[in-house]
Structure I
Amino acid sequence: MPDTSIEISYEDQDTKGRYVARIEGIDGEGELTVSKVSDVLIIADHTFVPETMRGTGAASALVNRLVGDARAKGQRIVPLCPFVRAQAQRHPEWADVIQT
């Protein structure tokens, strides 16, 4: 994985949210979208990273931020997105926030 600085931001809407990954000097942005079911339950809907960002660790950084935020807020994540689900299976230490 290249040595890149990935900036992750979160855009909040009423029932939806979006984590955005940007890397200085690289065109495009990655995203992980979520649906908010309640104050304590969110659904990870979709993760996308453009070709220009593939191999940078941006998608993993998005999921790590989601997990960290959910843990800090006492939320549970339903991983409908195949990438988030695969990452959750690789990280049993996330069991406190992943709803199976």
Structure II
Amino acid sequence: MSWIVLVVSGMFETVWATALAESKGFSRPVASIVFAVALAVSMGGLAYSLKSLPVGTAYAVWVGIGAVGTAIYGMVALDEPATIARLLCLVLIVGGVVGLKVLH
């Protein structure tokens, strides 16, 4: 159950990161509220997961999911460049996270 909560929490990290950008320095109320709620859910899920998972592995998985998800969102929805080099870097992040999970 902790792994499922951790993955969902990582997805909420993507939500809060993109909402933070959309809030434009907290000047947009709806995006600011989405940021705050997603941040609380994401942190709460991470905290729950840390009850039974090692902090190094759990944090790396959480950050990895958030970083990759946010980068993909930027490429798909915000027209950020999707170069081979950027995609390769994302694959390396995923590989590192999977390696930590497997070696757990």
Structure III
Amino acid sequence: MIRHCVFARFRNDVPAAERMAIHADLEALRQVINGMDTVQFSANVSPEPFARDFTHAFTIDFSDGAARDAYLVHEAHQRAGARLVAALEGGTDGLMVFDLELTKK
């Protein structure tokens, strides 16, 4: 399984309703991308001082790398990603992506 982790620095002028709409756009991709599973969204709640101004994050679990790769090139993801980037501080500078390969024990 692949856990796709996305960290975001939203601009201060982006209302909560727009953040929720972006999240809904990404969640809706589960209906069109095979192997896309759980989507989680949250503001940063860590008490540690290492967030580097990233205010929000989301994770998406994929059954495997092929499902993640299909998501990356899907036109609906491209549209949702463009909407996300437009809402971030500095565009893509306000974004960090990290994928984890999870194995069952």
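Couple of notes before you dig in:
- Value -0.37, -0.81, -1.17, calculated as log10 I(q)/I(0) by the Debye sum over Cα atoms at q = 0.14, 0.22, 0.29 Å⁻¹, for residues 28-83 alone, assigned to which of I, II, III: I
- Relative contact order in percent (Cα under 8 Å, 6 or more apart) from the coordinates reads 48; which among I, II, III: III
- Label whose coordinates, when helix-only ellipticity at 222 nm (-39500 (n - 2.57) for each DSSP H run of 4 or more, over all residues; to 500) is calculated, return -8000 (choices I, II, III): I
Bear in mind that the values in this text are calculations on the coordinates, not laboratory data. Everything numeric in this text was worked out from a predicted model, so none of it was measured.
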